[in-house]
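Alright, structures below, take your time with them.
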Structure 1
């Protein structure tokens, strides 16, 4: 055994022998299904505290030559799984690849030395791994032992045995050298040249916090299949502890399950329908996952508390949420009130430095575990009590006082709308206009901006739809109740510039907007909003808004 070549099974055996151990070995069955195929590149991204390193140790223990891990795995779930059946008709039993490969295991953070460029760290890693290969196979004909790809290729030609490459914390350069774009590019190029289309690779398994870094819309490591907090696919149930696993732990350690659930549950992920079940009408399985380290710490100690790890956690979150891109603070206030916010995560560049919108920050918070993600609704949310406590600590202080006051004002506007209090709604919109940019307030588009700004707390209960197609026109703004709040009224808001609010209501009825929302009949509020642009500056009527509300 070496530090990097065939490190053995000791680390995984320690995990299995711990007082809290949840068996995730069946994950190896999926890895066996892709090993030695074109899908042999696997990149798993999860937050800290979600068992990434233990999974990497498990992979090393299973595949590594000379580990003698049969007895360890025979008592675990993997040994009870059905064989993997390949398209060629080949059948792979659970132990088909047990101890079958040379394993190279590196933890990238070990090589990122303070003050050293990323390229120097890459060179150090290559030399240390190559040194162990030369020691293990001294008779191989090596061309250049400073080049790890060439050294592994030469070792493979000598032994005929492929490698399983396990890279833990692969994304460390993106996290710890966030602004060194040139170094990051060199690192990604190194990984591509080391692994892509290499005959000596039987399986490449990378794990980290962030998905693979993108430059524009492309990735230098496009050969990898990615399994993330947003799309965990076949590895969904291995992303964290499942509810059944936590129930079992609570029974074993005599803990109240409902309390543990409230504190650590909430990470919603969607898996895939197994190949053998497709076409039978099965829907993809959904899992409500728990943060593994927090659950393990709680059941071991008997104390339900926050186990996120100290002040630096709060400061890290505070750094991201103070980036007030297009109303991020308002969205954070909604999240902390138990609401959900819609986001588009596809523009995120998968690093810690490139942020162009609130959606990019939300995407990072999902990958860091500060937010859960509902892939069906495209919504982010605070998953549980533990994480909510981190948000509260990170948003304490006067810098957040105004954001929370404005959020409460917006909630009051929503309630006034429910009560059909048109005077209160008009006054709230007037106040929102005073906070907006007056210079651009000269059209229905600008009026729409102010109304949406004023109603942003509605996202606590609603999905916002702008210019909803009614069949005979477009409703300016519609607020559609979330499935979690089916009893509240739907809202249709029509805006008028220099025409009265009753005219807006007439337009809603004339264009038959309610028919588009027929299933809300009897629980639909029509809201007409008008702005009088002719009111003279300096008078009490200046920027005067009016409102009319009817139930349909």
Structure 2
């Protein structure tokens, strides 16, 4: 019997060995027909389905567009427009097509839409006086396979010009588009890196500070005891150096199947549980894609085809052989073996830093609350994916630290800070690195002597008042007017961030197309909302997330 099967079931007074039966990895995708490629240029991927992104799995394919915008984007199949979404963030300009079989295709980060959509959109934006929208035309707009639905771009939270393409099933679950026979070249096998051995203490808590990195050559000595395992794995496709995600992993321990997973269908309601599948400390700090072999107790992902119910123990003076097989969606395979040798372990619990803070066990099934030095932290039920030790430290500088910082969270938690300043407002919580650099900002609410905010990120925070309004001025010179007749403004905010942009010509609302990446807001002369050849008063208002405002008011002779 394999050495890792050291859990027993107690039944009617007898100890019964717990056994598993081997199951095979699901078949790698066959190429389906029925869709045309969404671009007519050579198909090179900068991102694939299921790779780690931020705090979620990537739910589509990212097609490179040769570093520029403006390539026609084609309908992958006959369909009707079911949704048009425009936002300065996220998918930017995105079009959703519903198909006869109930599936949906999504085309995101577009620079503009095809005429039937762009005309409807402009009318809607002016009638609703909004830039951002999420709606569908009142009458059906249909496209046939191969029709141009828009043009590629770099809108929203895109990191560079490309097309994000998704396929969703009839239940709006994203599925891997590489099931279809797109002409994408991939002869590169996945890359398997080091194994991570994560020890557990007698309470079942991960001692992540003692995680051991194990290579594939030689025998590695590991303290005997209960452990969890994870492995570094990623992939590349032909024509690009971008690091992509793998499709499937299966793991054998001492010859028996221990776990198997494949990432071919995801669910938006559980997609953030990627943080529980990843080895979070390294993903959070270095963006290294490390896959756990088994889900943490609170992980709701349905990507696991098989996981042993047995606990995993490294036995003293015994070896354990771990064989990992990794494949991509095109059938390329990589394998590695790792050998562990159990040695005498020191009997110690997960260490905590010596300080004046407070600690409390955090169990996923219950609410956890800590209060210390005027700061209260509340984690709702099922915030944690597994047993952890919650901590809170408060410092004389006014900073406070919430932990464990190296644990992923399934839900936001609430922080309440007593506010001794009378009639104060416009607070933000700044998350700091160990060196004091700003890592992020959370917007606070102030009421009845209390400042509160919600966040999914644990770490070191300090409250700061944001009283400085956004910066607003013409982009290129003293006048916002540029040669093509457009009005172009520069806008940015140093702390809480720009949240709203409005423009008026002679008191009439006009559409400003806001691009946070470029820090610009543009009125297009082609909108024809001005009187050509006469001087008009231009008013632009910018507001940040805590309500500070800036205005630019000037007179411009608009072009004919």
Structure 3
């Protein structure tokens, strides 16, 4: 290659390198200048921010100083004001003390004058007393001469006479006080009892053994009876209530000694008539549903009762037993009404006597819970009720009041005689109870218990006011021949062990069922 060309190429390369360096140097100088400008800008901004922060801090310091100064001035003013008030009070006390001191000095001067006057009067009285004693001694000597007795003898005779007279008067006064206290006590007791009775107006419901079920028309009677009487027999077997269908227009009589059974039968019959489907299977289903509904209603009645009476913290089982009282009677008197009335009487009487009315009301409500137990017991209703109350955590005073309200245990608390008295007040009122009704119910109950004591007996119901006993037996345990024998044995046992008017028909029912389900 030509050296000139090579030289030109080399020179061009060198020139390019030099131009690159010049351009790089120029760019570097521009970046340095830009960095210096940015640095100056940052420094200026930092200076401005520092100045702004300094001014803000100065303002905050001035504001804090002004605030502290104002607070200090306020405290100083408050202290000055308190000091001024204290000085004023001290000045007032000094003025009052000065005034009292001047009044005391005046009083002392007046007392000195009164004292001098009293001393003169005392001297005069002493002189008069001396003269009186002399005259009295002379008078006593004259009396001794006249009476022929010394002063000591006359004094002893006078004291003895006054003593005897005082004893006689004291004995008479003591007897008068005792008679008056007895009269007032009897009067006050009558007042408390009368006020308690007057302030309580509980409804008195005399229970009977008949419930009338009204019908819209007599055509429904045929549906209730069913083909060959199967519906009415199924209803009587399921409820234990005797249905009397007679010529009474648009009415059916439900006869049973147990109000709970009658209520279940009435509600079941009402549902069946409303629904229109009346057959044995439907009857059993409706009766079972009604029985569960009655149990719920029993709980609601108990809860409503304890809420109305303001009794709190009662165990749920006791609340349920209180609800069951609605369907029980005591000598023909509704047990719940009797217990509510007794509770109100106890509360009022306890208030009059200054005792705890809530505790007395609680004991009055629960005093007859032994009459509605879930299971029969050989204990009396008072002892059984006390056992139940103790089981569910009732107060010992309530337990003792329940157990002692028929004097079966000793009364240990003050509310026990109150519960006994209020129970008697509620039950002994004319027309409140009927002894004949209770005897009849007990006879019906004994009749059913006698039948259920035999093996193989599933249910037993006394119907027709106790003139017929229907016994339902288990078909797999009792044969047809055994049914005849069982009917005879029950009739003989009733005849030998029970007292009853007229005659009692014993009917043993044995039913064989075959059940299958079509799917």
Comparison of 1, 2, 3 - label where distance in nm of label points 7 Å out along Cα→Cβ at positions 174 and 262 is highest: 3
Given a value of -1000 for helix-only ellipticity at 222 nm (-39500 (n - 2.57) for each DSSP H run of 4 or more, over all residues; to 500), point me to the structure among 1, 2, 3 it was derived from. 2
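None of the figures in this text is laboratory data; all of them are computed from the coordinates on show. Keep in mind that this is a model prediction, so the values were computed, not measured. Cβ atoms are built from the backbone, for glycine too; each structure is taken alone.
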